Structure 1
Amino acid sequence: MSRERRRARLGVEPRPIRFVDATEARIHLKFLQTKKISMRLISERSGVSLSHLVRIKSKKVTEIRVEARNKILAIPAINPDPYNSVPSDEAKKLVNEMLDMGIKKNEIAEMLGTKPGGHLVIKDAIRIERLEKLRNIHASLKRSSAK
């Protein structure tokens with residue numbers, strides 16, 4: 001006789017469902033990653049361990065606790081920018097103007113405080129602090145070239 005039937009025959013309430021299928025959480029994890037939210041950030045926000053999230057995503061775990069599923073599904077798909085970055089259009093313009101002044105990219109990188117031998121790579125976004133540094137360097141170079 002199954003445990004559930006035995007519990008019903010004795011008049012004991014059935015146990016609450018503790019484990020559920022992990023598919024819904026797996027789909028949500030993959031969706032969050034398409035929105036550029038890292039697994040580490042999901043782990044921090046949800047309170048579910050990083051290793052557990054990885055096992056869910058890689059289909060090594062097929063059932064998860066209801067609480068874990070609810071925590072994962074509660075994570076919104078909006079990624080607040082932890083680095084306070086802005087679009088890099090202005091930075092690219094400033095760098096191009098400095099290049100036109102005859103300053104080399106590695107010199108600009110050194111002025112920005114990158115590692116020795118570091119490269120100057122400006123992607124789609126740049127941190128506000130770095131943009132401010134770039135503005136200050138650009139202004140000082142423009143003043144010195146105007147004299």
Structure 2
Amino acid sequence: MPVQIKQSFKIKAPKSQVLTLINNLVELASILPYVVSVNVGEEGKSIWIVEGSMGFIKKKFTLNAEIKNISPEQLYFYAEGDGLSIKGTVNVIQRDSTNTILNVDVEVDEGTGIVGAIVNYVLSRSMPKDIEEIKEKLGQKLKTEVEILSG
């Protein structure tokens with residue numbers, strides 16, 4: 001059964017600065033938990049290596065991803081590989097002259113067997129910590145304040 005993750009962040013930065021970060025896949029990968037590396041290809045295609053662990057069991061996933069800008073403020077992504085698929089959208093909204101809202105909507109279909117068990121374990125146990133980590137890394141990358149709005 002797919003896992004749905006919805007999260008909003010208020011970022012004290014102009015929209016253009018936030019868009020620059022999320023459109024640079026190497027920079028974006030550096031703020032995401034579990035991402036080991038990303039290899040950027042052409043036309044929005046990339047290969048992401050992510051790693052999850054359940055106790056002493058570790059699993060690396062190689063995901064073939066495609067990211068499309070639907071509009072300057074919205075991107076759609078889809079990644080699959082090793083029995084795992086992830087899809088979602090990222091929306092960037094200018095709230096006022098100094099604040100931007102970043103809305104993230106992700107669906108993870110973890111498959112079955114050991115893959116499903118590891119992904120379910122990681123997501124169910126670590127999501128609040130992961131959201132906090134993303135918030136902190138966003139603030140560090142953008143050199144500004146970030147607030148978690150909803151989840």
Structure 3
Amino acid sequence: MSNSVYSFADLNGTITCPGFISIPLTGAAVGTGDISIEPRGDNTSVDRSADSHYMFSKIPDDLCDITISVHQTSPLNSTLTKLYNFLRATPSVAWNSIAINFDTVLGLPEIVNCSSVCFMKRAGKMYQAEGQSYTWSFVGVVKYVL
């Protein structure tokens with residue numbers, strides 16, 4: 001029986017945007033936060049005719065919702081805020097110019113390339129006795145390389 005190991009600390013990548021600094025995206029930078037990628041659409045459509053014949057249609061759809069949750073005091077949260085403000089001030093043509101690319105170096109090797117990424121909304125703000133996690137929401141085209 002073989003074992004495999006996964007550690008969020010093994011995540012290694014960058015968030016890039018023309019005209020802005022390259023943002024390191026590592027498990028250490030995200031801390032105890034998380035990154036999630038959820039497909040938006042179905043890849044199959046099924047149509048049933050009157051004679052009970054089923055027709056399956058393959059629909060290529062790589063559009064995904066991408067969320068990055070970070071501590072409110074983390075440098076990554078501060079940099080994502082600056083990137084959001086930078087893109088708000090640039091011409092609309094630059095809005096989806098973000099690329100998010102990362103890989104895992106141990107465990108199950110995987111490369112994730114996200115292109116044409118844009119902010120869905122900025123992170124909400126919470127003020128409480130204890131520090132909070134902020135969630136940044138993006139949408140983009142995601143390709144996995146295994």
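Quick note: the coordinates plus some simple rules give every number you see, no bench work behind them. Because the structure is predicted, anything quoted here is derived from the model rather than measured. Cβ atoms are built from the backbone, for glycine too; each structure is taken alone.
When Rg and Dmax of the Cα atoms in Å, for residues 34-113 alone is computed for each of 1, 2, 3, the one that comes out at 19.3, 61 is 3.
Once mean count of other Cβ atoms within 10 Å over residues 50-57 is calculated for every structure in 1, 2, 3, which label goes with the largest value? Intermediate results must be reported in sequence, preceding the final value.
Working: 1: 16.4; 2: 13.9; 3: 7.4.
Max of mean count of other Cβ atoms within 10 Å over residues 50-57: 1.
From 1, 2, 3, which structure was distance in nm of label points 7 Å out along Cα→Cβ at positions 10 and 90 = 7.1 calculated on? Source structure: 1.
Where does the value -3500 come from, among 1, 2, 3, when helix-only ellipticity at 222 nm (-39500 (n - 2.57) for each DSSP H run of 4 or more, over all residues; to 500) is the thing being computed?
Working: 1: -17000; 2: -9500; 3: -3500.
This value belongs to structure 3.
With Cα extents along the principal axes in Å coming out at 62, 52, 34, pick the structure among 1, 2, 3 it was computed from. Before the final figure, lay out the partial values.
Details: 1: 96, 23, 19; 2: 48, 33, 24; 3: 62, 52, 34.
Of the structures listed, the value fits 3.
Please state which of the structures 1, 2, 3 yields 27 when relative contact order in percent (Cα under 8 Å, 6 or more apart) is computed from it. Only structure 3 yields this read-out.
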